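The structures considered in this document are given below.
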Structure 1
Amino acid sequence: MLDKISETYAQAYSRATGHPVERIRAWMAAETWMTADEALALNFCDGLFGDDDALQSEPVAAFDYTRFKAPPPELVRLAVRNGWTGNAA
């Protein structure tokens, strides 16, 4: 069931972005993270709203980001610093 859902997402992202479905699958398997600018450059969004300072200051939800394969280091540091790792999240 989850494989079917993943394939549906991969196909949808491929159609929307123009990237080959194989590349989308690889990004999904790697749990690829993107900045807003990267997502825009790769056609995952049509535009960005607000100024960069406002976007950078948005609060992040309390979550154990260490559970992912390759999370952005700044989110891992945030999770560790705030005690969101393990059972604390």
Structure 2
Amino acid sequence: MAEAEIRTEMDVCFAFSPYVELIRLAHARGIKIIIVSDTYLREDELRRLLARHLPEDVMQAINKIYCSVDYGTSKSNARAMAENG
């Protein structure tokens, strides 16, 4: 994807505070945090986007990120992604 598109995503996206707190609570309880994305962003691109907007403790709490584009599937076919990770 073009770098200009990534920069635009970086400028317009934001961390939704209720989800930030939910991730913190889940992590504090020992729940594994897995992000599943069904967008055109690859994992490395999504990580950059998340790292820009999420507090560091929340980023560190994320155990795995699955991006459907990296697996040539959609998140509705979660089994394919789970088998690869």
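What follows is calculated from the coordinates using simple rules that are stated; it is not laboratory data. The structure presented is a predicted model; accordingly, all values stated were derived computationally and were not measured.
Out of 1, 2, which structure matches 22 when relative contact order in percent (Cα under 8 Å, 6 or more apart) is calculated?
Here the read-out was taken from 1.
For which of the structures 1, 2 does the calculation of Cα extents along the principal axes in Å return 35, 33, 17?
Clearly, the read-out refers to 2.
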